[in-house]
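A.B. asks: Take a look at the structures listed below.
Just so it is clear, none of the values below were taken in a lab; they were calculated from the coordinates. Quick caveat, the model's predicted, so the values are computed rather than measured.
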Structure 1
Amino acid sequence: MDSIIEKKVTNGQMTFKHLGEIKNGMEDVQYSETTLERYHPEDENGRTTLKVVLQSTDDMENILMKYFPKRSTC
């Protein structure tokens, strides 16, 4: 992915804006300006949970959801 950090709040939200995807050394911008990933740390009974919110096309969401576990503990 070719992405930029759109928003960074220390100990808070982090938002990545995906500009494109690198395929065979070339940038494919078909998802340009349509995909945002927002990460939010939340305290749940003394444990930090990282929540992820995707804003994208259905095609890109299906691709990204393969990489996110439903729930993971550390």
Structure 2
Amino acid sequence: MLLAQDLRAADQQRLVLFWRSLPAWRRIQIIGELHEAADLLALSDLRRRFPDDTPEQSRARLAARRRQLERL
């Protein structure tokens, strides 16, 4: 099974084995950290595009983006 086109099969297998070796709590922790990082990047983009927005407005725009993506 090809998971990522930019990885060799042996590297993909190592990656799968790595994720399987982690306890569930650690996988959940990593996913949470990735989610936080994605939020930071999205908020940074929103601040760049709308420099006069308040932090509350930026968070509202982020929430609106999420709702749009959920509808796709």
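A.B. asks: So Cα extents along the principal axes in Å, computed for just one structure, reads 48, 28, 23; which one of 1, 2 is that? Could the numbers behind the result be given before it?
C.D. replies: Details: 1: 44, 25, 21; 2: 48, 28, 23.
The correct label is 2.
A.B. asks: Let me ask something additional. Tell me which of 1, 2 gives -26500 when you compute helix-only ellipticity at 222 nm (-39500 (n - 2.57) for each DSSP H run of 4 or more, over all residues; to 500).
C.D. replies: 2
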